[in-house]
Structure I
Amino acid sequence: MKLIAPSLLAADFLNLGEACKFINESSADWLHLDVMDGTFVPNISFGFPVMESIAPVCCKPLDVHLMIVHPEKYAERFCQAGAYSVGFHLEAVDDPEPILSVIRKQGVHTCLTINPDIDVERLRPHVGKVDMILLMSVFAGYGGQKFIEATYDRIAQLRRIMDEEGFHPLLEIDGGVNASNAPALFDAGADVLVAGTAVFRAENPDEVIRTMKA
């Protein structure tokens, strides 16, 4: 599977309607929404008002990435706001299962995320309980960071864990993804690539998406 999810964080916030129109007409598969609270990560992005505004006009699935403390307080509302999938950080919670259960009950796909400094082995107990796992290939919180090359080894490690446990949720990569490293990431075992700056800041964004998928 080769899916591209452009990140709204890199779009022109004065023209979010145009960004949604582009996503609808482009080769993109999903639209990725990075929700930051200024506490779990040192940046603040957007929340419910933005999502509730774009959900009725964006035809592609909305892939929500919660970079927040206390995701248990907000996961259900993001589901109700129109999310296709809702993910949160394993390192932000003591036990992810109650939050995953809330998301499942809303009929929304579940995702667990970890930063580059979190041991991939910590995901082992959860690979059979989620629809997707997101490995950050930069540290969560800012767009435009340089891709961390150790991500390839982390993908291989996670794939081995999936094989050993007998479950294969989708594997998503987020951070520093572009047309140059996308082929290697797909070859390594990624299913979904999040790309912000590489898409929205390109001269021909849809050509970039098509190149990445090819």
Structure II
Amino acid sequence: MIDTILGKKIGMTQVFNEDGSVTPVSVIEAGPCIVTQLKSVETDGYTAVQVGFGAIREKLVNRPQKGHLRGGLKNSRYPHVPLCRNLREVRTDDVSEYSVGQAISVGDVLDAGDVVKVTGVSKGKGFAGTVKRFHFHGGDQTHGSMVHRKPQSSGATDAARTFKGTRKPGHMGARTSTVRGLRVVRVDSERNLLLIRGAVPGANGGLLTISKI
């Protein structure tokens, strides 16, 4: 089976262990994921399984996406699959054990004790200055200083331009972030819930990709 599943961040809570200690966990609604396409070396140059996650109303899906998920024409050789909000590809060496329309649950991919990496989009924090964004020290706060939290010097000036990569104020957050080395505490296949020790990227309701390491 593939070692990756898609999920939605629900929030954080805590669970009590047998010795009375507390473990902080992130609650994720993981799966079920629907196999929407199989890619092979003959047709695509590589082997992968495309999976979909999250229900969506038909009026919110554009026609190319609808044709892809519903098999296009009525006489298409591909079976119809439910409309999915999110699609992702998972590389695998063999796709023979999968079929289009097959449902993959969290219990098929992960077990308690597995070590995983979780990828998501970090929380967006809007436009931020250098002190908040890059932890600049800032200027003096007394004796008539007018600098305070301004960026101040940004490097060499003889080039009459700003060099790429210079740390300046700008948009903060809302970037793809991956946290590695997280351990699965509990898997609830009946309710499609996954409890992972520690924090995972993104806000509640955000899409997450959980992969076994």
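Readers should treat all values here as calculations from the given coordinates under stated rules, not as data from a laboratory. These figures come from a predicted structure and were not determined experimentally. Cβ atoms are built from the backbone, for glycine too; each structure is taken alone.
In terms of Cα Rg over 2.2 N^0.38 Å, the structure with the greatest value among I, II is II.
Starting from the value 0.95: which structure in I, II was FRET efficiency 1/(1 + (r/R0)^6) of positions 42 and 114 (r between Cβ atoms, R0 = 30 Å, to 0.05) calculated from?
On the way: I: 0.95; II: 0.35.
Matching structure: I.
Match the computed value 5.3 of distance in nm of label points 7 Å out along Cα→Cβ at positions 58 and 154 to one of the structures I, II, and report its label. Don't skip to the end; give the middle numbers.
On the way: I: 2.3; II: 5.3.
Source structure: II.
Work out which structure the value -8500 belongs to, where helix-only ellipticity at 222 nm (-39500 (n - 2.57) for each DSSP H run of 4 or more, over all residues; to 500) was derived from one of I, II. The read-out was computed on structure I.
Here relative contact order in percent (Cα under 8 Å, 6 or more apart) is compared for structures I, II. The highest value is that of II.
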